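Where a number appears in this text, it was derived from the coordinates with a stated rule and is not lab data. Being a predicted model, the structure only gives us computed values, none of them experimental. Cβ atoms are built from the backbone, for glycine too; each structure is taken alone.
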Structure P
């Protein structure tokens with residue numbers, strides 16, 4: 001029983017900020033509003049928590065999303081206004097939900113005695129957020145705020161990660177009551193991770209020992225468990241190529257001699273052919289979902305024996321039957337497998353031709369990409385942009401991508417050397433993610449180079465956040481591939497609708513000049529021969545602490561229809 005002297009009187013808002021401190025929150029993204037004014041006032045005196053004010057709740061949530069992906073959690077967004085401030089969160093939360101990103105969002109809500117009275121800016125926020133979050137709460141009493149903040153962070157990071165929302169009515173934030181001291185996060189955070197049972201290990205090891213053409217398919221679970229090195233070591237031990245699921249080409253280093261790249265329609269033919277011909281596939285932390293497989297065997301050997309490891313039980317055998325299904329952390333299980341295989345008598349001799357053949361094809365693919373990326377001609381092609389990026393950006397670079405035809409072409413082409421280094425909106429297919437995500441990464445990892453690659457449409461949606469970058473010294477380097485159109489949609493109109501273009505073309509300003517008006521640095525390039533020189537100068541600018549934007553004039557005819565399957569009914 002706490003004595004009176006051990007209790008402290010605080011407002012609900014002060015208790016919330018106190019709970020954030022116990023969660024070791026160093027940066028919080030937000031957009032100020034009257035519904036949570038008490039929280040912002042309570043943050044004013046907190047030197048340990050840096051507040052980053054954004055221009056839109058959606059982009060702020062993208063920042064918190066990338067921040068959480070970079071650090072494994074801790075990304076937090078404050079929507080200061082109920083109603084429109086809350087509804088603006090939805091797209092960002094849906095993106096985080098598809099990415100299993102542990103974002104914690106706090107949304108202001110109308111006073112409790114105004115609920116169901118058609119009050120000003122009233123919307124059912126509990127119902128609004130439920131479909132796009134792992135869990136949503138509405139706090140009804142100030143004294144429960146510490147408990148619910150703890151639960152929000154715990155739920156967001158436990159098992160299959162995901163975003164959560166706390167709706168907090170303004171009267172609850174202003175209410176004063178007595179609070180006990182808040183328990184540190186380490187007192188209730190579990191550090192144990194699910195592992196394979198002895199029987200499952202035995203089954204998996206036997207399959208891997210007997211395999212002639214084994215393949216490791218690494219997904220997001222490898223990144224979340226920070227097990228890049230363990231997966232690489234295991235691949236070397238059993239002499240197996242490593243492919244990755246779509247959007248997670250950074251699960252291991254692209255420089256590793258056993259790296260094949262991403263499988264499926266978003267990947268490359270070498271990695272996909274491995275998946276089509278492997279006799280045993282060890283799937284680590286992947287659902288084998290849509291962007292990797294389209295839920296068909298077009299990019300997967302139907303005869304392969306699959307060992308699937310996933311922290312989410314519902315992901316096992318969901319789309320493809322598996323021989324061994326293991327509910328566990330990819331990092332924990334691969335270490336178990338490594339220990340077991342080291343104690344086994346087995347040879348990798350029969351696999352040498354399998355690996356050598358793959359490595360020769362991979363080498364040929366990379367040579368073809370270099371050739372396509374050489375600065376020939378007078379109009380910039382996407383492959384030339386990617387080649388120049390690979391030639392100029394350092395090994396520590398973290399890349400953010402958008403959806404859309406230009407960025408989808410880049411997904412498997414860029415060099416990913418230090419995991420995590422690829423942050424994409426692939427499962428949600430969101431345009432407008434990349435720039436804001438890059439700012440979130442810079443807040444999380446100011447020590448690393450951050451390059452945001454995006455089209456002009458997505459940058460036009462989110463360029464107001466240049467002001468956020470300048471104000472908070474978030475010195476990312478943004479490369480806008482400016483083809484003056486909605487590229488993916490224009491490609492479909494060209495290929496399947498008789499070039500009946502409507503709404504496809506986008507008139508743009510010079511984005512480099514717009515950046516300069518905000519106080520950032522801007523660069524412009526319209527000739528292939530200048531790409532590497534301009535990118536090198538832009539890199540130096542960002543390294544000196546300047547948020548930097550490069551406007552790259554890309555061939556508007558360099559369009560590609562990625563989802564041709566969607567328009568089979570219109571094929572001639």
Structure Q
């Protein structure tokens with residue numbers, strides 16, 4: 001039997017190897033994304049035989065989980081440091097610092113953010129995601145906002161007397177209990193309304209974070225619209241603080257959301273671009289108008305390849321969609337598939353577009369089933385259908401949201417000449433809500449006054465209004481407040497949907513998940529309608545089929 005002294009060196013060597021493995025995995029993640037972190041790559045870097053690494057990690061997922069924990073610890077420490085720099089007792093400054101620090105870190109580390117967000121979806125064979133016991137990986141960051149807002153409530157500066165929806169009470173109660181366990185000095189009688197308000201603020205901010213980190217808030221040529229994101233985050237911060245009776249703190253010491261451009265004159269970092277390969281129709285596939293037997297066979301093979309890619313995506317996620325797997329499935333040699341798709345990025349790009357087309361058809365059909373003169377019913381039906389489709393197609397949503405990060409081969413494009421059209425999936429889906437908002441405006445709905453919009457947002461909203469003139473029937477005199485209201489609702493929509501799909505709002509496969517989902521969607525719809533001064537429609541026809549086609553039924 002070995003003594004404690006004899007076992008210590010062995011344990012130390014084991015821990016050193018674990019630390020080195022995680023450090024290598026982290027570097028691979030930063031440089032090349034999730035796909036580059038493999039057992040073989042890490043084994044080679046640390047100098048051991050490939051099978052030997054399995055003595056320390058049971059699988060690649062185990063390695064990724066350990067890396068995820070390391071990344072999360074770094075993020076939490078970064079946010080804690082930012083909060084600690086604020087003036088003592090300045091609650092607003094603490095909340096602002098938390099938001100900016102989290103935002104800046106995640107935007108600067110998009111692949112790490114991708115791992116934290118997707119851990120529960122991609123590492124399923126290893127059990128619950130990091131932080132899953134208390135609500136998902138980002139819970140540890142969001143929880144840091146609890147002490148200052150509770151102190152604000154305890155001082156009587158803000159009240160939460162309104163009852164929460166009964167369908168959400170149990171979940172909010174569980175969240176409150178978890179928070180009180182982390183912060184035992186907080187009052188035991190914290191109202192559920194405060195927890196609900198924290199959740200709303202978190203969803204708004206997280207939606208903007210996802211859109212920014214995954215490159216959906218960009219200029220037409222790809223770079224992130226930094227001034228716009230910064231101004232919109234400032235606006236969200238102010239609105240979130242107002243939920244707790246707080247104003248923006250002039251004394252806050254805030255981290256810039258984006259790193260400044262280097263003094264060498266090098267261009268600022270841009271959003272992950274969809275570069276490195278051409279869409280299928282530029283890589284040798286027949287165009288829709290092409291005729292002849294050869295063109296028909298090409299179209300048939302492309303369609304069969306896309307069906308195979310969709311099946312692989314549904315079963316294994318984006319990592320499972322490879323040229324080899326699809327070629328084997330359709331019965332051709334892998335090199336032959338390159339005649340139809342310009343590499344795996346081209347295949348993923350075409351698959352991404354197919355996913356968006358199917359989702360749009362589904363939600364548009366749901367909207368068309370509503371009364372034509374009832375935009376509130378249309379809004380409710382579209383949001384409900386969007387959630388149901390995305391939850392039934394979690395891996396497809398993963399590709400939809402993260403496509404601009406995943407479908408890229410950096411360094412292979414000529415500057416200014418991307419070989420892929422931008423993957424603006426969120427813009428395409430969000431456009432479904434434009435005619436709904438316009439109908440409300442024409443009927444005289446509530447519009448955010450100009451003096452309630454941060455001046456820094458004005459130029460961006462005017463530019464967006466100008467760009468939307470290309471939409472048939474879009475009036476040129478739409479008030480900026482209407483567009484801003486759409487932005488605010490969009491932020492919370494994408495925040496809640498993303499957190500739900502990736503498992504950060506609870507187990508969506510649990511027996512009570514359906515009722516919980518209905519309650520979350522209803523709460524979101526009520527909040528969105530209230531922004532425009534609208535009420536729920538009694539005539540809405542909600543989709544209650546199993547999403548799998550573009551023809552929902554009652």
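Key figures for this structure:
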{"read-out": "Structure (P, Q) behind the derived value 0.75 of FRET efficiency 1/(1 + (r/R0)^6) of positions 217 and 473 (r between Cβ atoms, R0 = 30 Å, to 0.05)", "value": "Q"}
{"read-out": "At a computed 4, 17, 26, 25, 18, 8, 2, 0, 0 (P(r) over Cα pairs in 10 Å bins from 0, in percent), which of P, Q", "value": "P"}
{"read-out": "Among P, Q, which structure scores highest (criterion: distance in nm of label points 7 Å out along Cα→Cβ at positions 57 and 345)", "value": "P"}
{"read-out": "Among P, Q, which structure scores highest (criterion: relative contact order in percent (Cα under 8 Å, 6 or more apart))", "value": "Q"}
{"read-out": "Source structure (of P, Q) for helix-only ellipticity at 222 nm (-39500 (n - 2.57) for each DSSP H run of 4 or more, over all residues; to 500), computed value -19000", "value": "Q"}
{"read-out": "If distance in nm of label points 7 Å out along Cα→Cβ at positions 297 and 329 is computed and equals 3.6, the structure in P, Q", "value": "P"}
